[in-house]
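See the structures that follow.
What follows draws every value from the coordinates through simple rules; no lab data is involved. All values derive from a computational prediction rather than experimental measurement. Cβ atoms are built from the backbone, for glycine too; each structure is taken alone.
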Structure I
Amino acid sequence: MMTKTQQTFEQFVDRNEAAASKYRKMIGREFGHNDTVRKAALALDDAARIVEDIAYWYRLRGTATIRTNGGRVVTMQEAIDDMESAYNDWRLVIKITGNVPVRGDGATWGVGSDRYAGTVIGVSASGHRVLVQADVARVVSGGEHDGSARYKYERNENGRILIFTRRKNGVYRMQGWKTTGGVSFGVRCAYRDPHI
């Protein structure tokens, strides 16, 4: 039987593991066009991964700390603080630098929990509409069915063409979609959710 303190900590772990998962999905949709945004996104991904790892080990062995690759021992609260700080930095960098695409840039868009890769083939003069053509993503290592796949991307002149429009908040989404169908420019990052 769990004490009230243990139940509260369990809920704390669950809530923050869900936040880490949400942040990592957001990164896939808005990875960023420039190096500054990419670095901030990678820092957030690393911080979120540590929170997920601590949650995993807490459930497996009841420990709420983890030793990082750098040898630092991190508690759950420290990991959450690092993750929240990295999230705020990432959102600020996106706001300051913008995320305007250029013809020839890579693109990654999300549908559900899957991500697809393509190439920007056209941008309107105002930057409001962007045409993206789907690329071919070939698995070069790992497997799609367990989420470990690494992909090689090739242009596909016959790939389907998608239209993305910039919204008032500056985020690009697939034309006709209100809250999902976001896209990031400057990177190709395919992913197939193995749980679906």
Structure II
Amino acid sequence: MERLITFDRESHRLDVNFGDYYWFDAAFTPKELKMIEAMTSKLQWEQATTIAGDSTEHRKSKIKWCPQSSEWEWVYNKLHDLIYEANRVMWKMDLTLMPEPIQYTEYYEGGGHYDWHMDCGIGSQNRRKISVTVQLSHPDDYEGGELEFNTGNVHQGPRVQGAAVVFPSFFMHRVTPVTKGTRKSFVLWVGGEPYR
């Protein structure tokens, strides 16, 4: 006996674009970047790891976790607003959570990098839907260290200081090896219930 399976086509959105990212050239002002630099200077360093472990072959950088506190509230609120706008325009995902702290990262001269990866996965990463990264360094402060996305073709993210790039957490992306200077950035993830 053949069974007919149908789906509700009325709810299908034609204005959703899962194949691209969204960016803001001046998400943070020079004054705000100086405030962020002062705030991050008080935080403790950690060696960056991945779900698979702490091999520097896949990822080589140092990180700090920025607490969800009153001092940092304005930063979280600004990132929330950027993510909200990008999601409204591009993906229209159901977002309900900002459970993780901002990750501040420095990639150093001599091969600091993060190889191809997605931000979502298993365990604590299984609710991530949208990622945002903020360029904290001036582009003249380092060489290499390109933020790249692979959506079938490889694209480079903007290097403008203060720029923010918002993208689906399932995008394959990487930071190429830094050959000179130091690349500084923020990353934050937001999510919700599983895709359905």
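Kindly point out which one of I, II the value 27, 14, 12 was derived from, the read-out being semi-axes √(5λ) of the Cα gyration tensor in Å, for residues 86-125 alone. Matching structure: II. If distance in nm of label points 7 Å out along Cα→Cβ at positions 158 and 182 is calculated from each of I, II, which structure is the one that comes out at 2.5? It was calculated from structure II. Have a look at I, II and say which one yields 2.4 for distance in nm of label points 7 Å out along Cα→Cβ at positions 38 and 142, as calculated. Derived from II, not from the others.
Looking across I, II, the calculation of log10 I(q)/I(0) by the Debye sum over Cα atoms at q = 0.10, 0.12, 0.16 Å⁻¹ that yields -0.48, -0.67, -1.05 traces back to I. Where does the value 21 come from, among I, II, when relative contact order in percent (Cα under 8 Å, 6 or more apart) is the thing being computed? Answer for the origin of the read-out: I. Tell me which structure, out of I, II, gives -5000 once helix-only ellipticity at 222 nm (-39500 (n - 2.57) for each DSSP H run of 4 or more, over all residues; to 500) is calculated. Considering all the candidates, the number was obtained from II. Identify the structure, out of I, II, from whose coordinates semi-axes √(5λ) of the Cα gyration tensor in Å, for residues 46-109 alone was calculated to give 27, 16, 11. So the calculation was done on II.
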